[in-house]
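Right after this note come the structures.
Bear in mind that the values in this text are calculations on the coordinates, not laboratory data. Just so we're clear, the structure is a prediction, and the values are computed from it rather than from any experiment. Cβ atoms are built from the backbone, for glycine too; each structure is taken alone.
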Structure 1
Amino acid sequence: MTQDGKVIITCAITGAIHTPSMSPHLPVTPDEIAAEAIAAAEAGAAILHLHARDPETGRPDQTPEAFGRFLPRIKQGTNAAINITTGGSPYMKAEERVLPAATYKPEVASLNMGSINFGLYHLLDKYKEFKFDWEREHLEATRDLVFRNSFQDIEYILETCYDNGTRFEFECYDIAHLYNLAHFADRGLVKPPFFVQSVFGLLGGIGAHPEDVAHMKRTADRLLGGDYRWSVLGAGASQLRIAAQAAALGGNIRVGLEDSLWAGKGVLARSNADQVTLARKIIEGLGMKVATPDEARGILSLKGGDAVGF
């Protein structure tokens, strides 16, 4: 799975799941997002997966203008490949979610490969006080939330972005999503090497048991053969355990405060760079090397940072 023992670290800087009250270290403003992204790249992240937020309230913001406040600064501050989400927030339609990637033509864009129940309401058992009214409402509403990623939605995002030379981080929250990816590959709408990001531990998707990780890899091997590059993210406390298992199986790793707020049991990560450093220790402890941004570009056949629209 890895090429020449080189492991790609992706860092997802802020996301749309966690809310500002959950951690004082979650980046919200453009300045915070840019600084966190650059520091994560300096720590070893070859790819930076980016969302935007309203700087006043921390709400997810999928307008191109919101991304424009930090994308140029990150590009100037690091050689890392930029990955713009088309997932946005589960409350948004595909037409809204794809706008930043369509506008800025990044090297990579995330693409969710199927619909799932998307449960965050259980976090209300842990977090009781919130700075903003929208945070509690955001979590409670997920009792009745389906994160829609229909075949039509997926095809729309592919058609909107593919002529830009943007390649995709195919986010697969369950086994069926691998079959969906194989379906689009059979139709010739996506081309290898496929960058498959397996997502473990979100309520509504596949679990975080070691057998779930192994099953996801076995299925991807069977469906996609040698045409894919595998990466994993573990939600919450499972982040580093799943990262270690995947790296030992030849996979790549995604970390970041989008996926987990922690840097060990009961210890809040003070930055995204903290988690990148921990991922790097896992990789190097297994006798492998962290891929540089340009090595990641070669592994994933990316177009290069000079061909983006920002």
Structure 2
Amino acid sequence: MKKLIFLLPFFLYAAVANFSICYEKYSFINKLIPVTKTKSVTFIKPSKYLYYDPFTKLYVLKSRNKKFITFFFNPKLGWWMAGIKKNAVYGGTYAKKGYFLSLSTLSVKTPKNAIISDIFCRAYGVSRGDGFLNSRKLIHFVKYGYWGDIGIGVDENLRVLYSDPFYTKIKPGERILFINHKRATPEIFTKYILLGIENNKVLIVTNRHKTILKIRKLRYLYTPLEHYGIKVNKNLIAYLPKNLINKYFLKEGKIVLINGKKVTSFNQLLYLLSFDKNVTITLQKDGIIIDIPLRK
């Protein structure tokens, strides 16, 4: 027994130092990672793809895969792990979990599309270069092509930053306490909401409300102004629908005020739109300022 205890650290050191068996297993990985028999993923833009995630920059492609990667879940922080792809192994340790849609990281930088593996050759995600998308998020997006949403955005303390007044009565400043009877944490929020299935219901308890909400698809650059047919880009340029174009003789303009309050960022826009369905937006175009009252 003493010999076994003495030899175990040496064995682990040797395994980490080369990941030789894992390298042989994953050396075929280059630009595409086969996730199922019919789908592959990549962080490098292909000419054709099934769908794309603007939050994590992941592309999903249709493909015929003779073999595909089996992914495992729940790696532990501090485990010896490596990024492996054709002609390269980058060994380190599992350094940080990625909450919400942020990426997990190793103690070393790994190249795009490397398989993240432990010393027993179990795959736990795919590298984007600045971190890796873990298995649960990867498998969910490959299967469904979307993330879940309940009309609110939160910080790591589950404090509400903004909300959609057309979808929920929860407002900025509230704090989520429980989700489906579980104490609210970033991991629980990710599990039941971001990885939720469209139209499934979740029970949300905040310090002010108790409500049941349906999962909807999370959309990039969505704002509640879309209930009026107005789309907004990341630079706060609002594109008006035909009925408003005909009324105000304006196709587009930069949002500078919401209900008289100055807007300087997209997140601030989401915050100011959280409190009422009826708002007045102020647009600026070629030096002209136009107020547009929106009422439901």
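Here are the numbers for the structure shown:
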| read-out | value |
| --- | --- |
| Given 6, 30, 40, 21, 2 for P(r) over Cα pairs in 10 Å bins from 0, in percent, calculated: source structure among 1, 2 | 1 |
| Structure from which -10500 was derived, helix-only ellipticity at 222 nm (-39500 (n - 2.57) for each DSSP H run of 4 or more, over all residues; to 500), options 1, 2 | 1 |
| Test item: Kirkwood radius over Cα pairs in Å, for residues 99-154 alone calculated as 13.7, pick one of 1, 2 | 1 |
| Answer label among 1, 2 for the case where mean count of other Cβ atoms within 10 Å over residues 179-186, calculated from the coordinates, equals 17.5 | 1 |
| Ranking 1, 2 by relative contact order in percent (Cα under 8 Å, 6 or more apart), the structure that comes out highest | 1 |
